[in-house]
Structures are given as structure tokens and as C-alpha cells.
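Participant: Structures for review follow.
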Structure P
Amino acid sequence: MNWIDIVICIPLVWGLYKGFTKGLVIELATLAAFFLGIWGAIHFSDLVSALLRDWGLTSEYLPVIAFCLVFLGIIIGIYAFGKFVDRTVRAASLGLFNRLGGALFGTLKFAMLLSVLFFVIDAVEKSYPVVPLKAKESSLLYRPVSQIAPYVIPGLKDSKVGGIPGRDSTGIFMEF
């Protein structure tokens, strides 16, 4: 275990703690709210912008205001629904399972974020060394965590950010 493993463990433990305190239902609702909020804001902000214009509001920032209103509206709606489901789960005496599932999901969520960060760092390291190769090789967690995002998002490896053919996500050349 080296300094990279300690740096990796800190957000993973934080994700475990936050997931346990929030529970699986709220963790899932928060994640869904974020992505659905972005999707909804992209697809419906023009409609809301037109409605605001019809109500007499004029501004060069109207599209931005509409985007924010749709985004926040969806987030608030999904979060409220998540809270309702969370209370129902607790009433059904499934609180422990909800919290344990939340701990697992929270840890996986932070592992995914770290994996994306490592993917970007590895892409940058082609030009500017960030993390010493020896430290990556001796780390217990760097390689497994860095491989999560390319596994979950298959197109990531093939993206232009993905980099040099024959290079794995740790920046270490693979043997064929």
C-alpha cells in the first residue's frame, strides 16, 4: 500500500459513509435526478423559454434561465419522489437494507468518479507526467479502480482521450 492507495481510500470511505447515511433510495434518486435534469433541461428548455416569453419576460438570458428552471424543477421533483419512497422503505422496516445498499452504491459511485479522473490523468500524462509510474505499479487500488470507467462505458477506451493503442488505463504498456 502506498500514498496513491491512501488518496483513493479517502473518497471511497467518504462515499461509503454518505451512501450509508442517505440510503440506496436517496442515492439512486440523486443520481437519476442529476442525469434526468440535464436531459430534461436540454430537451425542454426551449419550450419553457417560449412560455416565459409569452408571459412577457424578455431577456438575453432567457434560454439560460429556462434551462436552470427545468433542471432545478426536475431535480426537486425526483428528489421529493425519492424522499417519499425512502419513507415508505423505512416504514416497511427495510431501513438497514436501504442503508447497506446505499453504502455499496455510494462507494461504487465514488469509485466511478475516481476512475474517470484517472482516465483523464492518464491521457494528460502522455505529455505531462502527473503520477509516477512506479507509484502506480506498486499501488493495490490504482489499476482496479482505473479500469471501472472503461468497463462501464465501453466507448471510453476508443475515444480520442483514450490515447495510445496498446496502452491500458493505468498508463502501463500491455503485453500482447
Structure Q
Amino acid sequence: MKVEETPNPENPLSFDLPKLLKRGGEANLQIDWNLEEISTTYSEAHQLGGELRAEASGDKVVVSGELNLGWSGPCRRCLDTTDGVDTLAVSEIYETDSTDGETFEIPQNQILDLRPMLQELILLALPLTPLCSHDCRGPIPEEYPAGSPDTQGEEHGIDPPIDPRWEALGALTFEEKESN
């Protein structure tokens, strides 16, 4: 039995457990959450939207779905503000005897609040150091080239400079042994 869950005006990110468990079926919940309080050091979440489905089975409730997370933050190379949208795959289990770190506990107050689980997923999905594009060259590419040391000189046909501390190793030669 599939039912559209009517959002609770006090907490729109929750399911009514007695209704869900009594039906023994599933319920869908539209998510449209304006995120103002969730951020990391370098990025902040703005909007979370999508649809979640809760399926009751015995003493378990499985919450699954796909959500879109809008975020912004300064690019780690050029420091311009960049933003993006990431897709979060949600698949979490709530049960009466939860396993710490693996499942969430079904609350005793008969309201399944998804906010703590969603906050955890959002924090894990936010980029630690955002990047506006993979080919961003940074503010002063001549002085501070961006990219891996292997590819920096290839663009101009120049071998990258050798670190003076390792220069003596270039003079070493090895004789190859013939194998029988």
C-alpha cells in the first residue's frame, strides 16, 4: 500500500510511525529543505530537494531515495565563489535494536525525524575544498602553477626543474645483470 505522507507543519522532515507501521507499507515524502545552518570550513549547503520513501517491515523502517544538494564555497585555487549540485543516494535503516554506526534507532516518541540522518549525509557530501573546474589555473598561474608536478612542464615542452637535493642521484649509473 503506497501513501503520500502529509508533511507535519511542525517538522516537515518526519514520518508518523504509528500510521506507517500499522499500514505495513510505504510512504513517500517530498523534501524541500532550505539549509542555512549546515556548513564545513570551506563550503556551505543551501538547498536539499527530492523524494524519500519509507518502507515498514516488521520492526524496521527502510528510508531510501535520491536527493539533490545545492552547495557553494570558495575555489581552492582561484578563491572565486563556486557552487554545485550533488546527488545523494539515501538508503538508511531504522530499527528498534539499532547497531551503533550501522543503523538508526526508531524513536520512542512515535515520530521518525529524518533531520539528524540527513544532516549527517549532507556533511559527508559537502566538498572539503571546492574546485570551480578541473582546469582552474589559480590566481597567478605563472608563479603558482596548479596541477600535478608530472604535467606542469608538459604544456610548454619543458622538463620540470630537478630538486637540488636529489640532483646527485641523476649521476648514478647501474650495470644491468644478465639473467641465465
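What follows is calculated from the coordinates using simple rules that are stated; it is not laboratory data. Bear in mind the structure is a predicted one, so any value in this text is a computation, not a measurement. Cβ atoms are built from the backbone, for glycine too; each structure is taken alone.
Participant: Assuming 0.30 is FRET efficiency 1/(1 + (r/R0)^6) of positions 32 and 80 (r between Cβ atoms, R0 = 25 Å, to 0.05) as calculated from a single structure, say which of P, Q it is. Write out the running numbers ahead of the final one.
Facilitator: On the way: P: 1.00; Q: 0.30.
Structure Q accounts for this read-out.
Participant: Can you spot which of P, Q the value 0.15 was calculated from, given it is FRET efficiency 1/(1 + (r/R0)^6) of positions 40 and 136 (r between Cβ atoms, R0 = 30 Å, to 0.05)?
Facilitator: Working: P: 0.15; Q: 0.95.
It traces back to P.
Participant: One of P, Q was used to calculate helix-only ellipticity at 222 nm (-39500 (n - 2.57) for each DSSP H run of 4 or more, over all residues; to 500), giving -3000; which? Numbers along the way, then the final one.
Facilitator: Details: P: -25000; Q: -3000.
This figure was derived from Q.
Participant: Then there is this: Quick check for you: by relative contact order in percent (Cα under 8 Å, 6 or more apart), which of P, Q is greatest? Display every interim value, and only then the final one.
Facilitator: Details: P: 33; Q: 18.
Largest value of relative contact order in percent (Cα under 8 Å, 6 or more apart): P.
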